[in-house]
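These notes open a run of structures that come right after.
Only the coordinates and a few stated rules stand behind these numbers; no lab work does. Here the structure is a predicted model, which means the values were calculated and not measured. Cβ atoms are built from the backbone, for glycine too; each structure is taken alone.
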Structure P
Amino acid sequence: MTTHIRLSTELRSWLTHNLQRGCLASDLVNSMVSQNFEPQIARGLVNAFVNARAAGVALLEDSISIELDDDEFLYETPRLARGNVLDAGDRQVDVLSRVEQPVLAVLGGVLSHEECAELIELARPRLARSTVVDPLTGVNASADYRNSEGTFFRLEETSLICRLDRRISRLMNAPLENGEGLQVLRYGPGGHSAPHFDFLLPSNTTNEASLARSGQRMSTLIVYLNDVPQGGETAFPAIGLSVSPRRGNAVYFEYANSRQQLDGKSLHAGAPVIEGEKWVLTKWMRTRRFVPA
């Protein structure tokens, strides 16, 4: 399967700078993977720059085509309930659209506008700048190409978080204790996320302990907490779908089956915010009770 990766100015500068100062390609790949780049994509991007440098030419393209392994994934009965309106316990949620492969649904009214505003204000004083790992020093540092801010809440930490944890768990059809703590992220102008998978790759040694404690991630819910005037879509390049951020709406998708297969079609990215800012709430569900590190 071929996927086309947009190459931002910031990422181009980071790769060029680090290659010029002598970083190994493998160190760059490991640094990108530690920041949630999908390994095949990280290797493809780094190799493109290494090859261009070896040929003595500048890489001028604004996107790179990368071949991804496409093992056949067995689709089972979705965990998300059938129907055009879903019972989330304390509210009804509209299904705006569905996709069968990968299992995906765009949902309306997961949070009220008032809940979105309350959650933003609860998260705002706790936000911390997202960091990257310097490939030479191993030290976490800020980087222009990753300019999001975020925070996590403990399970049922406040009355609002408790209500949302229970609603989302029912909506995702998974036990409350299988959910990771709610994460809130803010993306300023230009803020984006690189193409990545939410499941944990067993081949990545940094994931071994987490998989042993809590099992694999099996589904994701991303709730948009504000309207974004332009940009900020959640893009699924394998199926050509982009979901626009609208306050209170969400996108849900699954990617792990009972055979421990992982769905490569769940590859997704956050498009750059062109105007305004973007706030999102993310919930990941595990196959077993989530045990934090």
Structure Q
Amino acid sequence: MKKGENLLPCPRSFFPVKPVMNKSTETVAIVGVGLMGGSIGLALRERRLARRVIGIGRQASRLQQARRLGAVTETTTSLARGVAEADLVVVCTPVDNVVDHVCAVAEEAGPGTLITDVGSTKVQIISELKERLPAAVRFVGSHPLAGGEKAGVKFAQPDLFQDRLTILTPGPQSRRQEVSQISHFWQSLGARVIRMAPREHDQQIAMISHLPHVLAALLAAGTAADQLPLAGPGWLDTTRVAAGEVQLWRQIFQQNKVHVLKSVDKFAQLLTSFREALDKDDMEKVTRLLETGKQNRDAVGN
């Protein structure tokens, strides 16, 4: 981040303001204004939850796009300038960068600033921050289960978090009041909030989120080029998430390697069970597996 760069204001503003967490919350800074960061900004502005929403990033052109779309009120490529007056900072960068960005925010932000993230892995992030952050820094890990395969602020939506689940993963340094404030922040954006230990989070998310991406990507990768013109709704629906940003998912798999491998092994056993049943014409077992899959999918709904 370059120091000394001026904040660029957005011509639009929304008043009156309903505070995100408490009466003192006027400024929210977002580090990384892509799909997630942009959606947070749009939700804050549409719901009139913060007086200032500052977008921080490395590329001025992308920040200008976020400003034109109304996702932020101001932009800067200077992290120090962007977080200097923030009441809350949300780090929305890829998981490999979260720790460094949280630590940088902690050095530059004013006393009392609350920090959270949106990373989909938590054990490594929380563990590294425990070693690097001073005890006085106010950080609470977050993982909103929202988003999509499209990257960039142009795909941001103000209702992205509406009725979606956000998991908070407090670390050993997280205080009850801070956890409550971050919980209220996500609820104010429309999310439902639960709390999990970082290890439990990574274990559960490996099966429910990371494994599906592996399967979608491998199914798409295993499809021959001459078969692609035949792809219908089933193939498209099943492989949709395979269109996600490759480097982002590489980082996720690497950080949650242990639990992703366990999930892959569990699925491999299930796939082998299905193969053996079909090979032996054990249609009763095949039917049971199909019925279990249908019941689980129906239980979730749309």
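Given a value of -0.23, -1.30 for log10 I(q)/I(0) by the Debye sum over Cα atoms at q = 0.06, 0.16 Å⁻¹, calculated from one of P, Q, which structure does it belong to? Provide the component values of the computation, followed by the final result.
Working: P: -0.19, -1.43; Q: -0.23, -1.30.
That value comes from structure Q.
Comparing structures P, Q by mean count of other Cβ atoms within 10 Å over residues 232-239, which one has the largest value? Please list the in-between numbers first.
On the way: P: 20.2; Q: 11.4.
Greatest value across P, Q: structure P.
Taking helix-only ellipticity at 222 nm (-39500 (n - 2.57) for each DSSP H run of 4 or more, over all residues; to 500) from the coordinates of each of P, Q, which one would give -7500?
On the way: P: -7500; Q: -14500.
It must be structure P, since only it matches.
So if we calculate relative contact order in percent (Cα under 8 Å, 6 or more apart) for every structure here (P, Q), which label has the highest result?
Working: P: 21; Q: 16.
With respect to relative contact order in percent (Cα under 8 Å, 6 or more apart), the highest-scoring structure among P, Q is P.
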